[in-house]
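Derivation of every value follows stated rules applied to the coordinates shown; laboratory data play no part. Bear in mind the structure is a predicted one, so any value in this text is a computation, not a measurement. Cβ atoms are built from the backbone, for glycine too; each structure is taken alone.
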Structure P
Amino acid sequence: MRTYLNDGWKFFSQWSESVFDSDRGEEVRLPHTNVQTPFNCFDERVYQFVSGYRRILHADNLQSRYILTFEGVAHYCEVFVNGTIVGKHSCGYTAFSVDVTEFLHKGDNVLVVKVDSRESLNQPPFGFVIDYLTYGGIYRDVYLDVYLDVYQSAYVADAFVRTETEGGLQIDVELHNFLQPCDVFADISQNGAEVARLQYRAENARFTLCQDLQLKRWDIDSPNVYDLKLTVDGNVYTTTFGVRTAKFTPHGFYLNGRRVKIVGLNRHQSFPYVGYAMPESMQRRDAQILKNKLCVNAVRTSHYPQSQYFLDECDRLGLLVFTEIPGWQHIGDEKWQEIALQNVKEMILQNRNHPSVVLWGVRINESLDCDTLYQKTNALAHHLDGTRQTGGVRYLAHSHLLEDVYTYNDFNRNGATNRKLICDKDAPYLVSEYNGHMFPTKSFDDFPHRRLHMLRYAKMLDGVFADDDTCGAFGWCMFDYNTHKDFGSGDRICYHGVTDMFRNAKMAAGIFSSQGKQPFLQLCFTTDIGDYPEGYVGDMYCLTNADYVEVYKGGIFIKKYTHSDSPFKHLPNAPILIDDLIGDRLTLEDNIAPKYAAMIKQVIADIKKYGLNFLPVKSKLKIARIMSGTKLPLEKLVQLYNKYDSNWGSEASDITVKAFKRGVEVARQKASFVQKVQLTAEVSSHLLHENTSYDVAAVNIVARDQNGNVVPYICRAVHLRTEGVIQLVGESVVPLQGGMTGTYVKTVGKKGKGKLFVDDLTVEFEVV
């Protein structure tokens, strides 16, 4: 029986021996961060201290076995029961368990956890500067498993369900407290419906249960997940699994024998204000955003193993996962490396039943070659899991390849893949990062910067799709994140995401969203000349997964565009270049012959792109030919430019794009001058659950114009307050940045109604 121990803790921000017998700490619930931080502009040392946690642990039956599990404690901890140390752990990103049976007495027992959150520890990922914050506290679940008679009953300590069995089922089982042969029952179900019930007579503590079962394959489009319940001597062990094959080859990545191009993003596990400490709903939400809104098919858990809830949701949604051991560039001494090897072991044993996990990262991110260490990490990974390949993230070309897959951070400056210059080995090739720090982009940057950010993603992915042999690429990264003083923009934020820290989409996010199946249309231009240097617009794009779009200006149809009208010829739903906002109007309205009308349109397009004073020679020659052939004076050409491009003083400068799928309009977006601004609030869920811990809802706050477009340059504060059975997470006054911001609300242990007030907006919640 499992009991969650997320409530009833007392937190002591300063460790002392008095923690063992004091009840004067701050009442907290898990997941917990040792200190809440501002949104930005804070000293990262605020969370780097030694703290203590204390709660009462009740034991009714001393004939039972008690196993205490911590899913994540950052970063070194010691666990005490009734003043006696019962366990230690040296990694903040993997779980650990402690058998506390012999340390308990009947009734109330004192459980204390000493947590060292300093970054000077001789363990991964520490040793040098790190481009992300590591936070502190008991930031994941804690639970207690109680097994029957400690003297007579066995229990399942581990079960590895192999994912790559052809048409059958193979489960490697390890029993603890094995005293005599016993029967093991295996119940397999899917979505609550029984699939099979198996029985096995265990003659040893380790055995393999095999059964010829025809199970549905797990795939990115059909993520079939099964539930497994193992029962022995009345003790129950549960896990989930899926059956599939996954293979990285020199000629691409194959899932169930089908070649799949990996299009992914990197994810940190951090959130504003609370760092790592977010409950189940928020962990699952990030996977849902990746799959359903950003429409990627893969995620890299950079640079450490992440929440079981997140991985479980990846299983259920069909997201491929590349997960890796903690670390960032630095490799330490022998003790440090021993802990890294332990991290490999814990990462694999804790995550190998997830069908979504297709690659183990067994190299310290962006580290130099260290053959002695990496021979060990690879050997250990293959020993613990012979069904999956290994990778190792590097940023130096032609480094030693000891892993199965050459995973490389391709930080080139032009946004295109350089595979042939990087890896000269006949090995699978996977881009583990691109863009990121090469082109950090804020949601409130000027329009040309945001457009170029989008185009760099398009160029890189276009190159990845052009090379059939490249397995795929992970963009850096999903969202902006807090970082150390050595990085970012001086405000403790790395603006490397395709979304901001609240998961509001930047323009570049549309490159990924447009690859999805749900109708999508995004305009990558505005009608505001002040967005552009000298008022020259440059290239205009739209992003869509529709078959074609129709462009209207001032309500007049101009032209139909398809994805063939894109400079990117390999990306499936590439950005469409809208290079004509005139259509046939020069001929129909101004009686200009088609030949010269086409030339005038090209000149106007060149002026938009280069500016009147920096026109290429070929454009100037075209002007001369137009004036000679049409006898139009220069003044008339200027009038035509003003009419069809600038439209100063005109009401006809709005541009509407309609998207069509199979001849049916599926989306429409209009760009025009801002006339009205409205604040909107999108909520992750209005229904919150008090279950094993508190629950959290995310609220995305966006300022939109009368057409539904984000208003990026609005400068105003948004005031937040709550009433009822919910509580605000973070700051009560937040600024709009790029027209966007956000907040979180959490439950407080009570059921009922709650309200969040966002200026004049009211958002209602129910807690059950």
Structure Q
Amino acid sequence: MYEATKPLSQRLHQFLADMTRLVELSPAEDELLTQAQQLMAPLLTHDDWLHPELSQAHPHHPQLYLIYADPASRFCVVSLVSGPGQSTPIHDHTVWGLSGVLRGSQSCQPFSKMSDGRWVPAGFQIDMLPGDIEAVSPRIGDVHKVWNPLPDQACVCIEVYQGNIGETARHFYREDGSRHVFVQGYANLPGMPIAATASQAPAAPVMAAPVVSPLAANVNARAPEPVAVVATTATPDHPFKLSTYPEVRQALLDKQEIALVDVREEHAYAQSHPLFAIQLPIGRIEADAGQRIPRRDTPLVLLDNGEGLSVRAAELFQRIGYSDIRILQNGLAGWAAAGGELFSDVNVPSKAFAEWVEAQRKTPSFSAQEVKALIDSGADMLVLDARQFDEYHTMSIPGAIHVPGGELVLRVRTLAPNATTRIVVNCAGRTRSIIGAQSLINAGIPNPVCALRNGTLGWQLAGLALTTKAQQTFGEYTEEDRKKTAASALALLFRAGVQRIDRQALQQMQTDPYRTTYVLDVRTPQEYAQGHLPGAMNAPGGQLLYETDHYLAVRGARVVVYDSDGVRACLAASWLVQMGWESCVLKDALPEQFTETASPTPDLPDTVEPIKEVDPVTLKEWLANRSNLSMVIDVGNSSTYVKKHIPGAWWLLRSQMAQDFSRVHKANRYVLTCDDGRASRFAVAELRNLVRPGIEVYWLPGGNASWMAQGYSTQQGESYVASPRIDKYRRSHEGSDHMTEAMQAYLEWEQGLVEQLRKDGTHGFKVI
């Protein structure tokens, strides 16, 4: 045993003496914990007493060291040492305890038990710094998970427990709710010092502790595998700061502004990503960031899956003026290792929210067979397809009318003047069916309403035929119907707690340098094109709720919506608030103020170097000249390219230009283009670095749109595709040889999102 010198041991000895006197009084638990916290405080404010050998971190998992054990087994004092990024499993204590940070930092997530036996995150994550103390007990809650959030520093916690915690049978819990017994023991090896001895402590000698590996099981139980965050190096090979999973999670819980940006292509993004991560691929940053993330000092956290794209993206963001840029520590793997939930597919917040709504509100739905029987019987009913027109036109329920989700409430009274007419809302799967049907219900529409369960996928799985190239769409609403609907929509707005603001308040929001404010026109694209408020973006209500992550990239931002009818904005805002957005309705948006006809285009950053431009007329002449070969390279959307592109143009994924350019035919001159020319402008410099000296590289301003505006012909197909088409996500049931199984799996995935939300704990959804 080590004989501590008096200057180093006095603080500990005083605490042990005081703690012994306290437990001898046998106070009630709440009083004991309160007084014990007061006794611990001086111990944690001075880091000069703990022997170094009792603060050694293990390279793979936390260590528990015994400092003192009361001879009567009334209490013990231990040190818990966690290396960088190390975490415990979810576990309990079965006794009262206090945990205080002496050195470093510790994060803690409490858990609570569900009716099915599972343990899920409960309440807020607790982040502790030196001097902070937290209490546990079976009475107040003693099931939690703790971890060291620091990437380069060990965390040392001093803990006091009832009894002898190293000899107490406790439990750790797996995600499926299974419970496993373990006896933790202590890391003190034979001969290792124990800080307090019989001669120094106010009680008898410290009890010998069994030598057991941290969180090991007893002879009757299997030990859990250590859960650890893969720690980043203390000096990363880039100048950008790192953000940890706990930091990002806390920002989301606190509703702080944050843009969590996945810079991979959509296919990779759709395989796995955090719930609120938006997808902004590296090839679109210069073109799209200014519109999607308008405030240049917005906190950005960039992530990839180890491809090295985050650093490249950070450099781009920095070059175009963003100032608060961080990279997610260890990317996607670090998020998962730290306990973060990962989601597949796209538009997940919206899809998950719809499932949450159905679970909370029990939104009525009919199966495909039930709806088909109603149609066949000639029942008084309407099937309303809530998708965009191109989706409806491609494949729809026989007899369905195209009414996008944002238009349903405004137009249904005119479409179904008889209050007994049944309304069935459908989409391709579940999301827009559920939200559309529940919108009608929330707005007090008198008709019986239901969703088509599982949409057109469910219809196909039932073996029923779909219609192609349908054209039936909604018409104009009557003023009488609008007034009735506006009154109920306003009542819904108030019930949801949404504020209405005037133009002056909006101007104040827009000039606030510390907050992001999105202004969205939720009317149809046709109405928007005829005139809208200057600076407003078009976000048709149904698509806004279906693709929220596309329209609203900054979580925690403010959202102002408006319309011209008093209905659509109320519905959109009522849903946004339930999705956790700070949303309000502009109440005095008047048609005479809709003076803008073009979509707002943010100022694009300058290119690194001056670039050469070519107009469509000249480009057409170049392409016709076979003696001086010119080649067009399209770096836009691959789906759009396949449908329509400049004849002979190659499609090349900008993020893989260096790897894939060699597949493009050799030419004397190259011209870069894309859908509108915005992204291709910034690819010129990259291509210059790949061509031989003397080969010229040009940019087509306005892109393919400028070519087609001249009336020039286009080509379709993918004969000249040089890169894999990973910029677009293709679901497993799209083109699958096992379509039935794939469609069923997709629907089951959607229905499983509620459970994923519970595990994630950051969604902030609140259904009225």
If P(r) over Cα pairs in 5 Å bins from 0, in percent, for residues 157-236 alone computes to 3, 13, 26, 25, 16, 10, 5, 2, 0, which of P, Q did it come from? P
Compare volume of the Cα convex hull per residue in Å³ across structures P, Q and report the one with the greatest value. Q
Match the computed value 125 of volume of the Cα convex hull per residue in Å³, for residues 605-740 alone to one of the structures P, Q, and report its label. Q
Structure from which -5000 was derived, helix-only ellipticity at 222 nm (-39500 (n - 2.57) for each DSSP H run of 4 or more, over all residues; to 500), options P, Q: P
When distance in nm of label points 7 Å out along Cα→Cβ at positions 277 and 589 is computed for each of P, Q, the largest belongs to: P
When percent of Cα pairs over 32 Å apart, for residues 413-748 alone is calculated for each of the structures P, Q, which structure yields the highest value? Q
Winner on distance in nm of label points 7 Å out along Cα→Cβ at positions 37 and 389 once structures P, Q are ranked, highest first: Q
